[in-house]
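What follows is calculated from the coordinates using simple rules that are stated; it is not laboratory data. It should be emphasised that the depicted structure is a prediction, and the values quoted were computed from it without experimental measurement.
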Structure 1
Amino acid sequence: MSNPLARLGNTLLLPPLILAIPWGQELIDQLLFGGRWNLPMSPGGSFLGVFTAPFSHGDFGHLLANSLMFLPLSWLVLLRGRRDYLAVWLWVYATAIPVWLLWPTASHGLSGVVYGLLGYLLWIGWLEKRPLSLLLSLVGLVGFGGLLPSLIPLLSPAGVSWIGHASGFAGGALAAWSLRRTAHSEP
């Protein structure tokens with residue numbers, strides 16, 4: 001049987017380890033390519049862009065802003081478990097595919113995943129109505145509800161991919177819906 005403290009430590013390390021990928025990419029981009037090595041999901045571009053876009057950023061400021069939201073939201077979702085965290089990522093990727101196919105401009109950055117994590121947190125409490133789920137939803141709303149206006153095109157700052165935010169949020173909501181536990185099911 002594995003040690004619960006070791007499992008917790010591994011779980012807490014997962015988001016920083018994931019962040020090492022975009023930070024490494026951005027460092028290489030800035031040092032070797034002068035900020036021109038971006039890996040966005042682009043209309044008519046390779047399907048690979050759907051997978052690389054979260055790990056590519058316009059500059060260190062863009063990456064830092066996403067990182068500061070990504071870490072706490074990741075840890076909040078991980079309180080529910082790694083399965084839930086993986087489901088958010090998979091649903092965010094799934095909802096990015098229509099954006100890649102149909103949206104006329106390129107986008108990149110972890111913000112789609114950030115909004116997926118937030119969408120999951122906000123919906124899971126409403127769907128389950130269980131104490132932990134409701135607490136996570138409340139913390140998500142109070143701590144990160146200020147991000148929600150960026151889901152609305154007219155309120156999203158110029159140059160920000162509101163559609164990437166909205167598709168990520170939808171992915172998080174779908175993850176919550178697919179993983180919800182009813183009051184009558186096993187914990």
Structure 2
Amino acid sequence: MSNVDKAVATQLANIEAKTGKTLQEFRGILQGSGLSKHGELRAYVMEKFGLGHGDANTLVHLVNRSDGAGAAAGKSEADVLEEIYAGPKAVLRPIHDAIMAILQPMGEFEVAPKKGYVSLRRKKQFAMVGPATKTQVEIGINAKDLGPAADRLVAQAPGGMCQYKVRVSSVGEVDAELGSWLRQAFDSSG
């Protein structure tokens with residue numbers, strides 16, 4: 001079980017302890033609520049069961065199997081990648097493979113497939129890779145102080161999943177500079 005899976009299991013156990021309801025019971029409650037939108041269901045759970053935003057959000061994703069991990073559950077990494085890079089995005093798969101090739105020599109890490117990307121983790125997530133558009137792969141980099149943002153390295157607002165993002169349109173853009181940013185993130189994550 002990955003660290004992410006352990007964290008979600010702990011969060012679910014805490015929700016069950018607080019509310020006295022199991023995930024299966026919540027599934028029935030939410031399906032019987034007459035509500036269908038994620039935000040409506042989250043607000044309903046927050047109001048009716050006194051859960052905070054994060055717990056309610058996670059619970060609704062688990063009930064609806066709409067979180068990235070839930071959507072990828074039971075599928076191999078290869079199957080998830082086939083889905084991510086299907087159709088018009090198939091031309092982006094060589095870029096993804098080139099990114100993974102520069103990461104492999106760095107050491108061991110976990111690849112956690114999500115619905116539209118893969119999360120790359122050691123003790124914590126250090127990067128995420130997936131198609132941003134039909135012509136670009138986006139690499140989220142979770143590292144501090146990579147230097148001043150540039151046209152290529154775009155700083156993100158505080159509080160997001162990654163501090164920087166890089167978009168790549170060709171295998172040639174998977175270069176030493178990108179590799180150095182990923183190395184810094186890799187080293188700081190574990």
Comparing 1, 2 on relative contact order in percent (Cα under 8 Å, 6 or more apart), the highest sits with 1
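Could you figure out which one of 1, 2 the value -14000 for helix-only ellipticity at 222 nm (-39500 (n - 2.57) for each DSSP H run of 4 or more, over all residues; to 500) was computed from? The partial results should precede the final answer.
Values: 1: -22500; 2: -14000.
This figure was derived from 2.
If Cα extents along the principal axes in Å computes to 52, 36, 30, which of 1, 2 did it come from? Walk me through the intermediate numbers first.
Working: 1: 52, 39, 29; 2: 52, 36, 30.
Going label by label, the one that fits is 2.
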